[in-house]
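Read the figures in this text as sums done on the coordinates, not as results from a lab. Model, not experiment: these values are computed from the prediction. Cβ atoms are built from the backbone, for glycine too; each structure is taken alone.
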Structure 1
Amino acid sequence: MLERDIEKYLKERVIFLGGEVRKVKWIGRPHAPDRVVMLRGVYFVELKRPGEDLRPGQEREHKRMRFAGADVRVISTIEGVDAFILELQTK
C-alpha cells in the first residue's frame, strides 16, 4: 500500500463526516506534517506507507510542535485511519 492510498482514504472518511483535510507546504520547515485535518478539532497528520519510519528531522519537528501544544499524528495504515476517525467521532 502506498502513502497516497492512505491519504485518499483519510480524506474520504474525514469529508464524509463533514470535516476538511488540507495539504500544506511549510516555508522554512521541511519536516513538518503535510496534512491538516479539521474535524472536531485541528490535527496535524503525517502519513507514511506501512513500515516506513519518520526521518530524524520529522521526529524533531513533531516533538517541537507537540511541546507547543499541537496535536500531531502519524498514520501509516488504513486501520490507523479508522482508529483516528473513531477517536474523533467519540469526542
Structure 2
Amino acid sequence: MSNTSQIENPAWRPTRVSDIEINEVADGYIVYQQAADRVHYLNHTAAILLELCNGKSAFSELPQLLREAFDLSSPPAAEVRECLDQLLREGLIR
C-alpha cells in the first residue's frame, strides 16, 4: 500500500517504526532516525499522535482521541491528517 492510499484509508492502523530513538523533552519529543541519520523535533501534539500509532487505533479514531486528550470542542481531523501525513512521509510511521 502506498503512503497516499494509506492516508486515504479510514481503517488504516498506523504503526510507529521500530528503528527510531525517542527522547522526551519539555516541548515534545526529539526523535533520532538511525537508518536515515536524521533528527526530528515533534511538538506535544505530534508526540501524542506518534504514541497513538501503535497499530491498535484506526486512522479514523485518532481525531477523537486527540480531542479527548486536549479537551477540545471538536475533533481536529484536518490537523491529525496533516500530522500523520508528515510522520508517514518522514518514515516515522507506516
Structure 3
Amino acid sequence: MPGVVFLSGGQSDQRASAHLDAMSRVDGLPWEMISFSDGRALLGFSLDTWSGEQSNLPAAQAALHYRARLTGAARRGEYSEEMEQERDQVAAAS
C-alpha cells in the first residue's frame, strides 16, 4: 500500500495533531507514509481569529503559521502537547 491519508474532520486541532503524531511514531507499518488532510485542524484557529475582519488578518496569519508548525511537527512524530501552550501567546501577541 503506497500511503494512508489521515483526515482531521470532527476533531479539535489539538486532538488531530496528537493523532497524526501518534501515527507518525509507529514503526513497521505496511505503508510508506502517512499524509494528511488537516483542513479543519489547520485552519480552525486562524479562521476563528480572523472572524471576517480585515484588521484581524495579521493575527489570523500568525495563527495559521502556528498551526502549520504544529501540524508539521506531528507529521514528523515530533509533536508534544506542551507545544499547544503557545496558542494563548500567539493569540495575545497579534
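Using the calculated result 5.5 for distance in nm of label points 7 Å out along Cα→Cβ at positions 30 and 54, pick out the matching structure from 1, 2, 3. Going through each structure in turn, the value belongs to 3. Between structures 1, 2, 3, the greatest calculated value of distance in nm of label points 7 Å out along Cα→Cβ at positions 22 and 46 is seen in 3. -11000 is what came out when helix-only ellipticity at 222 nm (-39500 (n - 2.57) for each DSSP H run of 4 or more, over all residues; to 500) was calculated for one structure; which of 1, 2, 3 is it? Computed on structure 2.
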